Every structure is written in structure tokens, then in C-alpha cells.
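Just so it is clear, none of the values below were taken in a lab; they were calculated from the coordinates. For clarity, every value in this text was computed on a predicted model and none was experimentally measured. Cβ atoms are built from the backbone, for glycine too; each structure is taken alone.
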Structure I
Amino acid sequence: MNSIVIVGAGISGLYAAFLLKKSISDIDIKILESSDRIGGRIYSKVEEDTFFELGAEQIHGRNHIFFELLEYLKIKVYPDSGDYYYFWKDQLIDEDHSHSVPELLQAKRFFNSFENYDGPTENLKDYLNEKGYMSSESEHLFQGFAAEYGTDLDSLEIQSLVNEERLWTSGEKNYHLKGPMNQIIDFFKQELSDNIILNTEVEKIEYSNDLIKIQCKDSKSFTADSCIISTSLGILKQDKITFSPSLPPPHKNAIEQLGFDRGFKFLLQFSEKFWDKDTREIIGGQIAPLYLFSDQEQPVVCAYMMGKNAKILETSSKAYIERLFVDELNLMFNRRDLGLLIQKSIFHDWGNDPHTLGTYSYAVPHSLKLRENLSKPIENKLFFIGEACNSEGHAATIQGAMESAEKSCEIILSIYNENNL
């Protein structure tokens, strides 16, 4: 096994290439990336003294390989901190005063104790309705909760969500980089510059012979002993890559059944901070169920849109979407002039990005088993990696994607060592 093609230059594909290149001196690695940049769903836009994170932003916990990499690279991080607010009946209510509103107290109890759920497979919205937690007002709070898991209330399944949460070992505190997330991608770009081929979209993988043939849209083709597929689950769901022979049923079923939704982050840069300096998050908006407030020097607010909440606006103009968010922020902060304070707005629609076709995977019935099935090697030469393949509780995270890559690389290295005794 001296040649490997990696399809996709997101974090899992880059990390797999890095590990293999470091471990096998004579290996030929090619990373085929369909877009004109590497990094996948890590995507920073840097403009003058401001950076905008259009993709992954938070580092969830510190007990994992991604944090170890940051320490190795001496990239500084700082803990996430700040106050959380609820938007309830046209009023912002902070944590200290939320106990005075029964519906808010009830929602908070769910947020803090849902991991204790021990019931059957059930849609989260149905469960909340059965428990009497849902109302026209509280639904916006729960939509904000679901948004953090990459979808909306109608799609998230509570039993599998709980099963995945119980496996979480990364730690409870969140962190941010001091500077853009692209610092990580710049490291891999430097290490793997000779291996990366951009603007190369794979459309077919033939793996019936000893050598795998990877056919690209521009008529280029490559051969390899092994192929690692690190594309997003959205690409696989939309059959953007065909396989010959067809994938085994467990892999096909996993691709079809695992949750993967649309979404976007809409970032607004203002000329001044009109919010309290400690404000971190507002949950419960009717337009955006979740707003995130940057603590970098430049005043930036992010409207976090997932699932049907994103789909509703996908055909609207950028100017119209911006106006909706500004109007809601005006209402939240009892202002009328926030539109005049906007310096820049920027967003990236991941659902319509042809290189991802969605955001990140979420829990559906039996999702842990589906993830495990997707991650299993096919004939020890075809390997699927990425956050959706992580069955150890870290799906939908950077470390989950890297752990998946590491797991497959260990198998590849074991095969290589057996063949080169």
C-alpha cells in the first residue's frame, strides 16, 4: 500500500494525510479537493482587522486531539465566557431573572437534564409536546437548542441524541482561538502543499480491482491502492460520487439515514457594540432562534440558522435577510437605528454550497450504529472518515472528524506494516 487518494480537503482529510505522510516515508498521497480552497467547513474570512468565521468556530472541550494539536502549534486559545439571555415575549431576560418565568424555568430544566432521558426512540418535538413544554413562545427557545445540534425540532431524535451525549469525553467548557480558525488550515497547507490538488471534483470511484480508479469531472483520473473519502455527508447523500460496485448495504443505509441539514451563519458587523460587553448568546428569536455575540474587538453578531429555519430564507435576497435580522435585533434591544450602524454583512449558505450541501450531522434513530457502519473499511481499501463517522460521542465536531481520521489511519498503517514485513 504505497499510494493513497484522499477525496476532500476538510479537516479529516488533511489530518489523515498528515498522519500517513508522517508515518510512511515512501507513500504517495494525493488530496483531491473539489473547491478552490482547503479547510472544508472551517472557513475564515479575514478583512483588515476583522475576521468572520463562516463555519466552525467553537472548540468544544479540551480533552481531545484537536486541542493537543493547538498546544503543539502554540496557537493560543481562551475560554468561552459571557452571559446567556432568553428572548421571551419581546423582552430580553438574563439567567438571574429567568427563574421568575415558569415557562423559561421549565425550558432551562430540560436543557440541563435532557441527558437523563430514558425513554423510547422519539422525535424531540413530539416529546416536548407530550411533556407539555411546548407553546408558541417556548418553541423558539427549543428551536435555538436544536440549532446548536445542526437542525430543527422536527428532525432531532432525543434517544439517540442522549446516547451520543453520554459518550462525550471532551469536557464541558468551550474555547475560541485568538485569531481566525484558518490558522489550523494554514498549518496543513504548509505541511501538505505538494499533496493537494484543488478544483478537482471526483465523480466516480471504481474499487473492484486491486488498484482503485478515481474518475474526476474534468476527465482526469487517478489510481491508488487505497482511497479515503472525507467529503461531507451531504455530498454522499446527493450521490455526487458514484461507486462501482455499489457500496455495501450498511454503508448505503448509513448515508441515507443519518441526519444532515441545511444551514448558514449570517454575520453582521456594526460600528459599535450596542450590547452589554458580557453578552454571549441570545436564544429564542422568532427569525433567528439563536444569536451569537463575538467577543473580539470588532462588534460582530451572528444569526445561527439551521434546518427549516434556514430553508425558509434560502430563496430570499441577502438584503432582505439582513433586514429581518436587524429588525429583530432592534426589537430585542429596544432600538430603531441598528440598520444605520451596520458596516458589513457576510454569510455563507452551506446548504447551497456544492462542495458540502449542508452543515454537520445530527442524531436520528440508531445514529451511533449508523455512524459505526459508515466508518467500517470496505475490503480494507475504501475508508470513509469525517465527523459523521464518529461513533464515540464526538460527531459534529472538529475533534470528532480528526478522531475518525486517526482511527482509519491506524488500520491503514497496520495493513501497510503487514505487507512490508
Structure II
Amino acid sequence: MERGQMNTRLMIIVVVVVVIIAGVGIYLAISSGGGEQKKIHFGYANAVTGLYSDYEWPFKSGVEAAINLVNDTKPPLGREVVLHYEDTESTMEGGLEAAKKLVNVNNVVGEGICCSETSLGAVDWMKDRKIPFFTNAGGTVDLDKVGGEYQYRTVASDSYASVAYSITMYEEMDASDIVIIYTGERGPISEMEGVLSAFPALGGEIVKKIQITAEQPSYMSALNEAVGANPDAISIHSGFSTANTLIKNWNDMGKPVPIFLSHTLTSEEFIDSVGPEIMETKVWSSSPTSRIGTDAYDYFESNFVDYWDEDPQIFSDTGWDGALCFLLAVEKAGSTDSAEVAQAIRDVALPPGTEVYEYTQAVELLRDGEEIDFEGAASKLDFDEYGNVRSPAAVWEVDDGDWVRKKIISIERIEELLG
């Protein structure tokens, strides 16, 4: 064989070997831990710090429990879901920055965003980039008509909650005249504005409204002003720590009038923080209620307790609903393209289709080519044109240091007053 032919053959052999080695390396990289592209990245923008940080665990608890179930059973497209967290600092600006980081750094297909201010901060940026997100605690009326394509709510609007507040005070607490005490964040303002409309429609009168600054050491001055107006009840709309101080000050005054607390405070944690001996009587609330007693809620509760070894709190079920609905949309879309996932959300959440609440059954139906109507633990997830859900409300009264559910206010009764 001539030397030229030999050199050519050696060169061919070397090239083939290099190609084989490169191919093996690529295969091993993809099939091992380096295969990040095989994973599905999902985000949750939470209030780790700031005004709403007392709710950090309730906000995220259902989301994390849902993703644990997904990965342990039938992850969408057969790919592990990775959950990324970012801190919103409980502000609009922080909500936007958290949303940006989850998209730009973590490459998430979609997000959950905890509450009202943070969702308002992010909604336009997310919509412009066709990234879907849900909020499981953002009830502000400012979100009532901005979603439906990329933004969804798994918690009922404050427009529903405020009507339920008003019915509770007027009909259950027998309060004809009330004073409202509220802080200046979007959530409390949204609730307050709803009561301003709904309570007079029932025949009641709001004799005074008092705005306070959040997280002050004492609110005796505001409470004295409120009591001086001779109301039948005081309606408090604020965050966790502010309400804690208000209730302790109210107790020091001798509990002069009954107190109504907004729904974000109907938790065992709030009672424990104040002290059950203080919260033993004369305190009421109303909250958008879960579908307690349904198979969907029992399924959620069982999986939640298995994961956390704790009972669900407010917003646990709405987080569960949002995460499962979005990940079923990934399966339905057959893609991790965010815009395609957004288009599939209504396909999995709305009729027609087989009504299903178990995640694994829902995935199996989708893989068999069936249509599904996925039902949540907090609501049926029948999103309206703006991505909102409807919810009945529970009436709560503190009895001997525990929240006791007194009755349910139906959706029909709430919508009758909403007009």
C-alpha cells in the first residue's frame, strides 16, 4: 500500500473514532445529571421577606406538595419537575424582579406568584412574554379583569370575599353600624372598598373608616377612635403582624365591641400568635371556602398531610390547584413552550371532558387522548373569561380559642349582591 493511501485511511479511522467518542459523550451528558434540558422548570415567587412573610409557608405549601406528588407518580411528558423559589419582598417591584429572575435565569415554563401586590407588579411583563402564571392568594379587585390568557387566579376575588364579609357582619354578627380599620396595601384596600359597597347594600352603615400604618408597636389611638364612634363591630383589614397588635390592644381595652377579621387571618397560627386566651370570643371572620367534604378536597388533604405531616392552612389548597392545573397543561400541550402551555390551561380545566380530581388519573386520560375537566380542592377551576374562579364562603367564629365554621354562604347569595 502506498504511503498516501495509508495516511488517508488513518485519517478516516481517526475521524470515525472522534465522532464515536463525541457521540458517546453527548449521550452520557444528556442521560446523566447534566441533562437539565430533560427537566421541566417551574417557579414560585413567594413572600419570603417583607409585609406578607408570615404567610410564606401557607403560600408555598400546596405548590410544593403538588409537585412532590407529580414527581412521585406521573410527571408531565415523563420529565422531572424542578421547583424554583424567588423572594418578592412582598412588593410590586419585588414581584416583578422575582418573576424576571425565574424566567431569565431558571428558564421556567410557568410560575405561581403569591399575592396581590406581587402579581400586579408582574402581570404585564409576563403577558408581554407569553409566560403563564397563577396567583393563589392575589384577591385584589385590580386583577379582576386583567387575566384570562396568561394570568389565572385559583383564589376568589376580593369582590366575592367582601360581600361575604358584609353578610357575616350584618346578618350573623347583627352589626348595623361598623367601623373599618385598614392598612394601605392593595390587598386590605381592595377588601375595604368591597365592604364600602356591599355593607350599605344590605342596609348597614359604615360610620367611620380609619387608615393605619402597618407594623406599628401600638394601635390604641386608632382603636379609641373606632370605639368612640359607637359601632356594633370593628372590621379589620391588614396583614398578620398588624392584626396581631390590634387584637392585643383590643383585649387590653376590655374587648369593648366584637371584631371582624379578614380571611387571611383565619388560621390556627394567628390564634396561637395572639394567644388562645385572648382569642376566646367576640371574633368573627369569613373566607372563600374550600370544597371541604368533596372527594377532591379529601384527595388534596391526604396527599398534603403525607408530605408535610401538618394540616393545610389558608392558601394551601389554592396553591395545590394552580400547580396541578398548570402541569396538566404541560402534558396536554405536549410541550414546554410557555405560550403553548398557556393555551392548554383552559383545555384541562374547563368542560367538556371527564371530570377528574386525581392527578394520576388525569394524566392517564390525557395520554389516552381523552379530554378532561380537572377539578380542584379549593374550587372547580371553572375559569371565567378573565381567569377568575367562583367560590362560596365560610362564616367563622372563634369559640374557646378555636375557629369554628358556623355556616356556608352560597355562590348564588354572593352573586345576588354583586349584581
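One of I, II was used to calculate Cα extents along the principal axes in Å, for residues 96-255 alone, giving 64, 42, 28; which?
Clearly, the read-out refers to I.
By the measure distance in nm of label points 7 Å out along Cα→Cβ at positions 48 and 128, tell me the structure among I, II with the highest figure. Don't skip to the answer; put the middle values down first.
Working: I: 4.0; II: 2.6.
Going through I, II one by one, distance in nm of label points 7 Å out along Cα→Cβ at positions 48 and 128 peaks for structure I.
Between I, II, which one scores greatest on relative contact order in percent (Cα under 8 Å, 6 or more apart)? Intermediate results must be reported in sequence, preceding the final value.
Values: I: 24; II: 18.
Once relative contact order in percent (Cα under 8 Å, 6 or more apart) is worked out for each structure, I has the highest.
Matching task: 0.99 is the computed value of Rg/Rh (Cα atoms, Kirkwood Rh), for residues 304-351 alone. Pick the structure from I, II.
Details: I: 0.99; II: 1.11.
Label of the source structure: I.
With Rg and Dmax of the Cα atoms in Å derived from the coordinates and found to be 22.0, 73, which of I, II does the value describe?
Details: I: 22.0, 73; II: 25.6, 112.
Only structure I yields this read-out.
When mean count of other Cβ atoms within 10 Å over residues 168-175 is calculated for each of the structures I, II, which structure yields the highest value? Intermediate results must be reported in sequence, preceding the final value.
Numbers: I: 14.5; II: 19.9.
Of structures I, II, the maximum of mean count of other Cβ atoms within 10 Å over residues 168-175 occurs in II.
In terms of FRET efficiency 1/(1 + (r/R0)^6) of positions 104 and 240 (r between Cβ atoms, R0 = 35 Å, to 0.05), which of structures I, II is highest? Mind showing how you got there, number by number?
Numbers: I: 0.20; II: 0.65.
Going through I, II one by one, FRET efficiency 1/(1 + (r/R0)^6) of positions 104 and 240 (r between Cβ atoms, R0 = 35 Å, to 0.05) peaks for structure II.
With helix-only ellipticity at 222 nm (-39500 (n - 2.57) for each DSSP H run of 4 or more, over all residues; to 500) coming out at -14500, pick the structure among I, II it was computed from.
Details: I: -9500; II: -14500.
Considering all the candidates, the number was obtained from II.
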